[in-house]
Structure formats: C-alpha cells, structure tokens
Structure P
Amino acid sequence: ANPAICRDLNKCILCRRCETACNVIQTVGVLSGVNRGFNVAVAPENFKPLSETACVFCGQCAQACPVGALTEIGYREDIWKALDDPKKTVIVQTAPAVRVAIGEEFGMEPGSISTGKLVAALRRLGFAKVFDTDWSADLTIMEEGTELMKRLETGENLPILTSCCPGWVNFMEYQFPDLLNLPSTAKSPQQMFGAIAKSYYAEKLGIDPADLIVVSVMPCLAKKYEAGREEFSNNGVPDVDYVLSTRELGAMIKEAGILFDLLPDEHYDSPLGESTGAGVIFGASGGVLEAALRTIAAKLEGEDKGAIEFCAIRGLEGVKEATITIAGIELKAAVVSGLGNARRLLEKIQRKEATYHAIEIMACPGGCINGGGQPYYHGNTSILEARKDAIYRADAGLPIPKSHLNPSIIKIYEEFLGEPNSEKAHHLLHTKYCPRIIQE
C-alpha cells in the first residue's frame with residue numbers, strides 16, 4: 001500500500017494518458033500496457049503495487065486521467081474525526097499554490113487569489129489555527145540560502161539542487177543515487193512547518209506533540225508520501241499527520257455546506273502565518289530559486305541594492321537558464337520543471353557537459369501550480385498561466401519581499417533556533433537522502 005495514489009482499474013478506459021504522463025513527460029516508466037485482449041490493463045509490471053515500483057507519486061497520472069481511475073488516497077474522514085475529538089488540537093497549513101487554484105473548485109475564474117476566503121473556510125471547518133506554508137517557505141530560504149552561500153565559498157557539492165519537491169527527491173533517490181551529495185539537506189516547507197509545530201509551537205501551547213494534529217493542504221500528491229516517510233517523525237509521532245490535496249479540501253468545504261465564494265477575507269494566525277512575497281512564489285516554477293536569490297543578493301550587496309525580481313527564471317518553460325551577477329559573482333543557474341527535463345539536465349551534469357552553481361527542480365511541469373492534487377485543468381494551459389500570474393500578483397501585493405525580513409522568522413531564530421544552519425536547525429530542519437532500490 002502507498003499513502004498517495006489509488007488505482008481503480010474498473011474505471012479505466014485504456015486511453016493511456018497516464019502512461020504518456022509517466023513515461024514520456026516524467027520518464028519514470030512505471031505504467032505500461034499489461035496482458036492482452038480482454039485482460040489488458042494499464043498498470044505497473046506484473047500488477048505490482050505502486051509502492052514496489054520506482055513511482056515518485058508526483059500525481060501527474062491522476063491529473064491526466066479523464067475518468068477518475070487514478071485519484072489521491074483521501075484522508076477526509078480521519079480529519080473530520082480529529083476535528084471532532086476534544087482531546088486534539090488540530091491546526092492546518094496551506095501551500096502557496098493552493099490559494100491561486102482553490103477558487104476553481106467553486107466556479108471562480110482561474111487565477112483568482114482566494115487567500116482570505118481560504119483562511120475563512122478553514123476556520124469554519126473547525127481548525128484551531130490556520131497557518132501558512134509560506135511562513136516555512138521563508139524558513140526554508142534561511143536554511144537553503146545559507147547552505148548555498150557556504151557551498152559557493154568552498155566550491156564543494158555544486159551545483160546545489162533544491163529539495164522542496166518530494167516527487168523530485170523520490171526521483172533523485174531512485175534514478176540518480178550517484179548525485180545524492182548535491183541536493184540541499186533542507187527539508188521541504190511542509191516538513192519544516194511540521195517539525196516546528198511539534199516542537200516550538202507545541203511547547204508554547206504547553207501540549208503533548210502527540211495531541212497536536214498537523215494537517216497540510218497541498219497541491220501535490222507526493223506530499224502525502226513525504227509526510228509518511230519514517231525520518232519525518234519523532235518517537236513515532238509524525239511531524240505532519242494528514243495531507244489534503246486542493247481538490248480534497250474543496251470537497252470538504254462543499255460537505256460542510258460552506259459557500260466559499262461568499263466568504264469574507266480573513267487573515268492567517270500568528271506566529272506561523274506571517275510570510276513574505278518570497279514565500280508565496282514557491283508555488284511557481286523558478287520561485288524557490290528566485291526567493292533564495294533575493295536574500296543572497298541582499299546579504300552580499302546590501303539591503304537596498306539587492307534585486308527583488310529575477311524575471312529570467314520565471315515562466316512555464318520546462319528548462320530556463322540564466323547567469324546572474326550578484327556582488328561581482330557570476331552565478332550560473334537553471335530552473336527545471338517536469339522530471340523528463342530534470343533527467344536530461346542531470347545526465348548532462350553526469351557527462352560533465354553542463355556546469356551550474358544552483359538548480360531548482362520541480363517534478364510537475366510548471367511547478368506546484370500544476371501539482372497532481374490541483375483542480376483538473378484538462379490540458380488547458382491558459383489556466384496554468386493564470387495561476388502563475390496570480391502567484392506573482394500575490395507576491396507584489398505583500399509588503400515584505402524577502403524571507404530574511406519576515407519578523408516572525410527573525411523571532412524564531414532569536415528565541416529557538418539560534419542561527420541558520422545551527423546544530424538545532426540541522427536537527428529539526430534538515431534531512432538526508434538514501435539510494436532507493438526497486439523491489440523485485
């Protein structure tokens with residue numbers, strides 16, 4: 001069994017769109033035609049469970065499926081039960097890309113920024129606190145940006161590869177075990193949030209971490225798999241308890257009879273809900289690297305001189321390259337979305353045909369706005385363009401553009417973590433990677 005993707009072959013119409021997504025676009029190679037005649041099916045070899053294959057749980061197969069034969073594994077019932085349990089304190093975090101897509105589930109125009117209504121809906125569902133994964137995206141930049149600056153100083157383990165995307169991390173562990181020294185050791189924003197919630201925040205509330213339930217709303221099905229990884233728990237208590245896709249949250253809101261589009265705009269709770277423009281752009285391809293560059297430019301060139309916008313690495317193109325000059329240093333950067341594109345770039349690095357200092361990689365084409373758990377867009381890429389544009393409008397509408405200027409991030413380092421990459425930060429906010437072998 002796996003915690004992310006459910007297959008119902010009784011619904012399959014053998015259109016093989018999932019096979020194209022898996023083999024051609026993502027080059028993962030898990031799904032193919034099995035058997036012949038009346039017994040034919042699209043499935044892994046010998047009908048193996050996905051957990052026994054090299055599946056990375058990106059969810060692009062589910063996004064492509066027109067009939068619901070491939071869907072996310074749902075946790076709505078578990079979350080309803082937790083919300084009804086008086087012994088549990090249930091909090092929620094929402095990923096950057098969710099706010100620019102959730103409105104589509106309720107007939108709103110693609111590209112609508114529904115942040116305030118999203119917060120209001122989650123409060124009405126019964127969550128004790130509504131927090132923002134953008135906050136932990138800012139935290140990620142503090143850790144990952146510091147790591148990049150150290151690697152640039154030493155010249156070791158370059159290029160640094162971003163590590164926010166669990167589908168990409170799974171792909172790396174299966175397909176490129178010889179390059180596992182390159183990804184940043186920083187956990188994803190989802191897992192950083194969970195680690196801080198179950199330590200710093202639980203301590204502030206004075207409750208047992210086991211009684212604090214952390215729910216994530218994510219655009220991504222691989223986040224479900226990531227939350228269940230053994231290393232992301234402490235004494236058997238997971239850092240993140242449940243992950244909902246954007247689509248699942250839409251269903252929960254409808255189940256509760258909430259009229260989403262008529263809700264007032266409300267604000268996230270503090271302290272884990274304050275964020276910057278750098279945090280929200282994580283939702284689009286190029287956003288993680290741009291957020292890191294904003295902070296690095298400010299640190300090296302001075303707060304008033306450091307650039308805020310790095311437009312050369314924005315957009316839905318599968319591979320974007322740029323040479324960016326910061327404080328006289330020429331930084332060669334690449335941004336890749338879609339695992340097929342990632343494979344081709346990494347193979348060039350293996351053959352020493354390409355040299356970079358930093359590479360952002362996202363499993364889903366276009367980044368998290370096109371995650372496997374987002375509202376279906378049925379091949380209409382103008383919807384993805386609208387979501388991407390909304391991400392940058394949300395960035396422009398926030399008063400603070402850089403992660404290191406977030407007051408609550410400054411405070412958590414002063415009160416709890418010490419400094420970026422400190423021993424405590426490494427214990428809570430960093431991880432390691434292991435080669436994965438396909439089960440025979």
Structure Q
Amino acid sequence: MRFINLTGANEIGANCYLIEYGKRRLLLDCGSHPRVEGIGALPRLEVLAARPPEAVLISHGHLDHLGSLPVLHERFPKAEIWMSPGTAAIADRALHNSASVMIRQRSEIDLPEYPLFTHGQVDRLLERAEALSVGRTAEIADAEVSFFEAGHVQGAVGAWIESEGVSLFYTGDVKFSDMRITRGARFPDRAPDAMVIECTRGNTPSQPDFSWEGEAERFARGIREVHEAGGSVLIPCFALGKTQEVMKLFYDLAEEGRLPRQHVYLGGLGVAYNEVYDELAESLPRLSPRFRLQRDLPWKRLNPRGAAALDLEGGQVFLVSSGMMTPRTSSHVLARRMAREERHAVFFVGYVDPESPAGRLKAAGRGGCADLGGDAGAVEVRCRIESFDFTSHCNREHMAEYVARVAPPRVLLVHGDPPALEWMQRELQRRLPRARVLIPPPGEEVELA
C-alpha cells in the first residue's frame with residue numbers, strides 16, 4: 001500500500017490523499033484551499049493523470065475536504081463517489097453555493113477561469129454519488145470500506161479501508177468529545193496497518209483548568225457586558241457546524257436564564273445548513289434530536305449588502321460567516337465597521353487561520369492594528385476582542401491518546417500547520433517508539449506496507 005499527499009503543502013488547505021494497493025487507487029477527500037482563489041485552490045490533481053483513481057471517499061462537507069470534487073469528477077467521470085448520507089445532503093448546498101460564489105467573483109475580482117465548475121456539473125456528480133451509512137461496509141475499488149462517526153460536524157466520518165489483509169484508517173476531521181448537537185467520535189479500537197490523522201490543534205496545548213461549562217459561562221458573561229455597554233457582538237464562524245453548535249449554545253443559555261431570548265443574525269449559507277441539520281435531526285446520530293434550529297431560536301437573515309447598511313444599534317448578535325472573515329463576506333463587512341468602536345466586540349469561537357483577516361484581527365487585539373484585506377486596509381482595533389474554545393476539532397492530547405491506545409505501526413500526519421505536525425510527530429514517537437511516524441511531503445510517494 002502506498003500513500004501520496006496531494007495537498008499543495010503541509011498545511012490546512014486543499015485536503016486530498018491518494019492511496020494505492022495492488023493496481024487499485026482510492027482518493028481520500030478532494031478539497032479546495034480556503035485562502036486561495038482560482039486554479040491555485042485545487043489540490044495536485046495533475047498527479048492523477050498517470051494514476052487515475054477508481055473511487056473517492058469524502059469524509060465530511062467542509063469545502064477544504066469537498067470543494068474540488070466537481071473538478072475531479074469532470075476529469076475522472078468513471079470514479080465512484082462515496083460519502084455518508086449526512087454529507088451527501090450537505091454537499092448539495094455547499095457545492096451549489098460555491099458555484100454561485102465563483103460565478104459572481106468572475107467579474108468582481110477579474111478571475112476569468114471562474115467558475116471552476118458549474119451548477120450542472122454539481123448536479124451530475126451528486127447523481128453519481130453513493131451514500132454509505134455508519135455501521136455498514138461496502139466493497140469499493142476491491143477494498144472493504146467502513147465508515148465510523150467522527151464528531152466534528154453532522155455526517156463526518158472516518159474511513160477504514162482494507163484490501164488483501166492490509167488496512168488503513170483515515171480519521172478525517174475529528175472531535176472525540178460531545179458538543180451541543182453533534183456527539184463525539186466513535187472510532188475503532190483495533191489497530192490498522194497505517195493510520196492517517198488530522199493535526200489541526202497540534203500546536204495548541206490544552207489548558208489544565210478548562211471546562212466546557214466554564215467557557216459557556218464566560219461567553220454568556222461577555223455578551224451581557226457588551227450589551228450593557230451599548231454594543232453588539234460579532235461572532236465570525238463557519239456556516240457549517242460552528243453556526244449550528246453556537247446557536248444551540250445560545251438556546252441553552254437562554255433556557256437557563258443566563259442570556260435573554262433574542263434574535264440572532266445569520267448568514268444565508270448558515271441558514272441553509274440549519275435546514276439540513278433540521279431535516280436530518282432524527283435520521284442521524286446526534287444529541288437533542290428534537291431540537292430544531294429554524295424553530296426553537298429566533299433569527300434573522302443577513303447578507304453582505306445588508307451588513308453594510310444595517311444600523312449597528314446596541315444589543316445585537318451577529319453569527320455570520322465566513323469564519324476567516326474572507327473579504328466581501330458578512331463577517332468581513334461587519335468587522336470593518338465594528339472594529340473601530342469601543343462599545344462593540346468580536347468573539348472568536350474556534351480555529352482561525354493566522355494568515356486570514358480573522359487571524360490578523362485576533363492577533364492584533366484591542367489597541368492594535370489589523371490588515372483585514374480586500375479594500376479595507378489597516379484598521380485600528382478599538383473594539384473588544386475575545387476568544388472562546390468551542391472547537392470542533394479534537395485536542396492534541398486526545399488524538400495522541402487515541403493513536404497510542406490502538407498503536408498502529410505506521411502513522412501519517414496531515415491537516416496541520418508545520419508546528420502542529422511537528423508536535424504530534426514528537427509526541428507519538430515518544431508514546432510509540434517502535435512506530436513509524438511520518439509527515440508525508442506533498443507530491444511524494446510513501447510506502448506503507
């Protein structure tokens with residue numbers, strides 16, 4: 001069995017990995033880079049010209065794992081496409097929204113290669129896609145494939161792949177502990193011959209006194225303080241997963257009397273994913289299956305144009321994408337307006353890329369200066385900046401504990417910035433001195449078994 005990392009670099013980017021066993025080839029995810037526009041956002045699909053895949057497994061619906069799938073399908077239309085039922089429902093919204101954004105950006109930012117795919121191409125690949133439920137096994141490209149719950153977002157899975165007595169387990173993005181809606185991962189306790197693991201939080205040590213309840217109380221107290229000072233709170237977050245979990249947090253805090261029951265402003269794509277979560281509420285494993293995002297918490301829709309014109313009176317909450325504050329999104333428009341006023345606040349509730357506008361704003365903090373990109377330029381930060389650890393990725397210690405417990409002889413580290421990958425490599429080599437722990441260089445073949 002051989003492995004090739006098809007991402008552009010050792011980073012959290014266009015996640016895509018090729019495994020070969022005998023004469024068969026299987027692709028794990030096919031994402032697009034969240035910070036790159038145009039052709040450069042694709043993974044190294046050119047490698048596949050001489051090594052065409054027979055199938056692709058999609059771990060979950062975030063675009064850094066899914067966003068280049070229509071391009072792949074146009075180049076390799078015979079390749080089977082497999083994902084969980086939840087991810088299939090999410091992929092419909094995610095990929096059609098991506099096509100619409102690229103069509104609009106073709107003229108807005110003068111990218112003649114856009115769109116990289118059309119709505120028709122999305123429809124064709126979704127017709128081709130097959131759903132594999134957790135707990136079932138399918139024969140895919142002469143391998144036995146099983147999906148396991150990965151936490152992270154609804155529909156996310158890890159994939160166990162076995163052919164001719166050789167096995168590999170791919171974690172995808174994983175969260176071992178329960179969240180508000182999505183329950184924690186249920187991963188296998190047996191050792192594969194090789195394991196491919198995400199390392200998002202490899203450079204983020206856990207705080208010894210951390211508790212979810214304590215973080216929720218700090219969050220509620222912060223919102224109350226900002227509102228009492230006449231300000232509003234911007235919470236930039238991913239439309240998929242983070243929006244739904246934070247909405248459930250608002251609901252719980254209101255039910256407990258720690259926050260008033262009030263309208264929350266949502267971005268359009270967040271609303272679309274809320275609909276998916278509600279549609280799947282009783283068909284997928286989840287917590288609070290009777291809770292409905294669209295029904296049980298009051299909300300208002302907000303788009304970037306509305307964000308630019310809205311009167312920023314006090315007492316408002318904006319739970320909008322993008323989580324990275326990509327230029328021309330609602331969170332970016334609001335950040336430009338709110339950062340200059342002391343009464344407002346920006347609350348970060350999960351991972352932000354340090355090189356993104358959100359990462360620069362977070363690093364600058366109150367009293368600093370942040371380049372928010374686009375035509376915003378440098379902005380003096382006068383608003384309150386706070387960070388809350390409501391991550392949907394597992395802590396590095398939890399990942400290391402899981403890998404050490406099952407003790408695979410080979411471990412490949414992906415989906416992390418270099419410091420995160422390097423910490424995980426050192427830690428796993430310490431815990432598993434006989435194991436081969438590798439950071440696979442992009443584009444290079446790694447022999448697994």
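Each value in this text was obtained by applying a stated rule to the coordinates, not by laboratory testing. Just so you know, these numbers come straight off a predicted model, no measurement behind them. Cβ atoms are built from the backbone, for glycine too; each structure is taken alone.
Brief remarks follow.
- Which of P, Q leads on FRET efficiency 1/(1 + (r/R0)^6) of positions 372 and 428 (r between Cβ atoms, R0 = 41 Å, to 0.05), largest value: P
- Taking FRET efficiency 1/(1 + (r/R0)^6) of positions 12 and 52 (r between Cβ atoms, R0 = 30 Å, to 0.05) as the measure, the highest value among P, Q is held by P.
- When relative contact order in percent (Cα under 8 Å, 6 or more apart) is calculated for each of P, Q, the greatest value falls to P.
- In this comparison of P, Q, the computed figure 0.75 for FRET efficiency 1/(1 + (r/R0)^6) of positions 292 and 340 (r between Cβ atoms, R0 = 30 Å, to 0.05) is attributed to P.
- Origin of the derived value 10.9 (mean projected area of the Cα convex hull in nm², for residues 100-251 alone; candidates P, Q): P
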